[in-house]
Structure P
Amino acid sequence: MIQALVVSNGIGGVTYYKSNEIVRYDVVEVTRDFDPDLTPYDLLVVPNGSDHVAMLKIRDKVRAFLDAGKVVMCFDGWFTNWLPGNRWIHDNTKATKDVRHFIKTDRYRLLEGVDLKKFDHEKHGMSGWWACGYIECPPGADVVVEDTWNRPLVVLDEVTTNGVMFLTASGPLGDFTFYGDPDGISRLYKNALRHIARRQSTPQLQAA
């Protein structure tokens, strides 16, 4: 079972991280003395709306966590300084209503059963799954989903450290099945968890 720690901003946004047969979640709330012990965990989840000033304070811990072969999921953008090798780029030069999503590299079948059209929702002239920019990622990282202009929106980075970073460009991700989302972002999140679980149990994937 994956042992995961979810960072909470104390306002909300972590209720959809519910323990199940694949993963057990603990939650740590950001405080003035934020300094969590990451050693018991396999996975660190930094959801949409997180405090990235707090994350910057523990970036050396995060790097050590990744160098130990662990996994970080960040679904919020704004990780310019605390995640190694990747940078979130704010870019509002393109009309969000024109954003569409396309598969680029999916060697682990993270998008199996996922309906990408659900990421192209439009409401009040907005579109693009809240992706207020894109990710500048290192050579060799998997760009799983890109946008209309070939900019990375979902990245799986297994090259920068000994571990794995699964990153989205400022889009919420989690198990939203109870909101009626069985084949959209919930499926992507569950597929990513299954990849982590397979990686734990398969030495070849860990060494890849």
Structure Q
Amino acid sequence: MNALFDPSLYSGISLIGLAWTLLTLFLMFSPTGKRLLSNPLGIVIAAAALFPSLWLVTSQMKVLTALTGGISPLDAQFGYHQPEIVQFAQALKEGGRKLYAQFQLGADTLAPPGFCCFLMCVYRSTVRSQVVRTLCDAMAFVYFVSVLIANSLMPVIILNYPAQDGLVLSTLYWLIPLCDTVKYSVHGLAWLTILTAWLWQLVGMLRGRKSS
């Protein structure tokens, strides 16, 4: 865990990511945040903020993939486990492992709040059912917590490689893949729930017009 206290792993982007994370939590839980995200204009603002963050993350992931000789970063792998972590860490070599840790604690801090804010803006401004919005709130929270845990603690594994033993590391080797699996699964389930709600609303509108 001491690896996370190395100041060379952080940058100005890390501070932006931290600020955006705190803003996302405010928007997620406060009445003011819920009201702001209920404005359809929020979708445009959230998308405009997400796009450059996604571009930066994607461009850096391409660099990391090149360093490993074609192995995608763990963030882009669904359902990976300890063997995939070891393979990726070994392919990165020492300099690449530090670069990956800097990526996780830097540019990759922008994508989670970006995706979460965009998701919340969409369902809060377009879904009418309070029950569905509450369900989506829960999924957005689970998504956000799981991705924050994975992104924050993966550098501990990477920077301590090849060490894999001990209570902390052995726990992280199963916890982080689990969090990333939950991240992708819950995010996909949230969008499926939103699409289902839209279809239900459309059916209700068509029925209303037919009956009138």
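Assign the value 1.2, calculated as distance in nm of label points 7 Å out along Cα→Cβ at positions 2 and 194, to the correct structure from P, Q.
Traced to structure P.
Work out which structure the value -28000 belongs to, where helix-only ellipticity at 222 nm (-39500 (n - 2.57) for each DSSP H run of 4 or more, over all residues; to 500) was derived from one of P, Q.
Source structure: Q.
Comparing mean count of other Cβ atoms within 10 Å over residues 90-97 across P, Q, which is largest?
Once mean count of other Cβ atoms within 10 Å over residues 90-97 is worked out for each structure, Q has the highest.
Consider the structures P, Q: one of them gives 1.07 for Rg/Rh (Cα atoms, Kirkwood Rh), for residues 10-113 alone as calculated from the coordinates. Say which.
Q
Kindly point out which one of P, Q the value 0.75 was derived from, the read-out being FRET efficiency 1/(1 + (r/R0)^6) of positions 34 and 146 (r between Cβ atoms, R0 = 41 Å, to 0.05). Don't skip to the end; give the middle numbers.
Details: P: 0.75; Q: 1.00.
Clearly, the read-out refers to P.
When relative contact order in percent (Cα under 8 Å, 6 or more apart) is calculated for each of the structures P, Q, which structure yields the highest value?
On the way: P: 21; Q: 28.
Largest calculated value belongs to Q.
Work out distance in nm of label points 7 Å out along Cα→Cβ at positions 74 and 138 for each of structures P, Q, then name the structure with the largest result. Could the numbers behind the result be given before it?
Working: P: 1.3; Q: 2.9.
Once distance in nm of label points 7 Å out along Cα→Cβ at positions 74 and 138 is worked out for each structure, Q has the highest.
Work out which structure the value 50 belongs to, where percent of Cα pairs over 23 Å apart was derived from one of P, Q.
Q
Here, each number is a calculation from the coordinates, and none is a lab measurement. As the structure is a computational prediction, the values presented were derived from the model and not from experiment. Cβ atoms are built from the backbone, for glycine too; each structure is taken alone.
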